[in-house]
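So, here come the structures, one by one.
Here, each number is a calculation from the coordinates, and none is a lab measurement. Keep in mind that this is a model prediction, so the values were computed, not measured. Cβ atoms are built from the backbone, for glycine too; each structure is taken alone.
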Structure 1
Amino acid sequence: MADDPTITLLLVDDHPVVRDGLRGMFSASPGFTVLGEASGGIEAVALAERLDPDVILMDLRMPRGSGVEAIAELTRRGARAKVLVLTTYDTDSDTLPAIEAGATGYLLKDAPRDELFTAVRAAAAGRTVLSPAVASRLVTAVRSPAAADATLSAREREVLTLVAKGTSNREIARVLFISEATVKTHLTHIYAKLDAKDRAAAVANAYDRGILG
């Protein structure tokens, strides 16, 4: 519709070819304006704060700050932008943490162009958008408490493995090249997912569920 407001976008992906393709696609379609691009999560948070886009198209696995960490930080800062994950990964360890961190939607990169446009418009309006495969996984996870261990992200498993070895938060941060604050955030998520009140309980529950050992 000609009267519809223009939706502003921030593109976040570590592959320049993907960003170029998305920029060309949205720039050629009326109703969208690309404000900027970022190649990692850390840069994405900074640009989102400066550009204030309506929607952020966010990849997940990037070398300079993961998408999940960026989403969590944007949520913590109360960012206005809606985050629509656009990735090639649809495993439980990717989808669930992204949704829990605050993503409005989750699409796979093989989605048709029109589906992507519709998803961006829906996200801008505050509606949840999930690809069929991701929606099915979320329903399965909710219906099967025994599958709770699958909700641990790859990074959370790394943190938990180090905790089981008696590693301090400071040392975990050094080994994984993250901040102590990020380590504490991961631990908070681990405790919630494993129904544990402290490090010892989290490790014990993880062994009981077969996540460790």
Structure 2
Amino acid sequence: MSGGLSEVVSEYLDKGLVLVIADLLSLITVSSCLVIKVPQINTIRENKSSKGISVLGLCLELFSYTVMISYNYTSDYDFLSYMEYPVLLLQEYVLIYYAFKYQDLLGKKTQIVAIAYVIIASLIYLKLFPIIILTFLVPFCTPIGATSKVLQLLAILRTKDASSVSRTTWALSAFTNMTRIYTVYVQSHDWMLLSNFLISTFLSASIFAAACFYKKKVKKA
């Protein structure tokens, strides 16, 4: 059995150091994404407030995650290269719930939109949704994802209050997006995905910096 294991390891290492590092970074990224939004969720729950959190930004982020996981899935990319998206989606649902709850936005309109989202998402994952529409939406994920982060950054700058914003979440966001720049370049050379992660890394780092600045400022006051 040890001989068989050694052969498997040997064949895997034959892929080359570049691809082995890409797989390692993918595992680190997925592991980080398991808890990436948990600090933000806990911060809102502890404060019982979502002040400084952009709900529109969260909704745009949800849209971007949903389309991207569908794009990777239908493109038959290596699951390890996008495995964080299902995990991020689950956490995003919880985060949106608490953000909406503390901003009194859990009304009938929100419930109707949520039901429509579930129906459309289910059709996409069952491959019953027109692929041509999904293909049309993919190019918009980069500007939409970027817009969601810009809105979050503006929310912090406008309120000058980052008490409900988790610095840990945004630091992890910047890190995981940065690792994906390497893995996507090595594994698929998909420039559409690369541009998405490059922009996301910059914006996540900017939100982290703003959150650090305004949290310090609040403490001094």
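Here are some notes:
- Calculating Kirkwood radius over Cα pairs in Å for structures 1, 2 picks out 2 as the one with the greatest value.
- Structure responsible for -26000, with helix-only ellipticity at 222 nm (-39500 (n - 2.57) for each DSSP H run of 4 or more, over all residues; to 500) calculated and labels 1, 2 on offer: 2
- Which of 1, 2 yields 32 [relative contact order in percent (Cα under 8 Å, 6 or more apart), calculated]: 2
- Label whose coordinates, when FRET efficiency 1/(1 + (r/R0)^6) of positions 36 and 188 (r between Cβ atoms, R0 = 30 Å, to 0.05) is calculated, return 0.85 (choices 1, 2): 2
- For distance in nm of label points 7 Å out along Cα→Cβ at positions 180 and 196 computed as 2.1, the structure of 1, 2 it came from: 1
- Label whose coordinates, when mean count of other Cβ atoms within 10 Å over residues 52-59 is calculated, return 24.5 (choices 1, 2): 1
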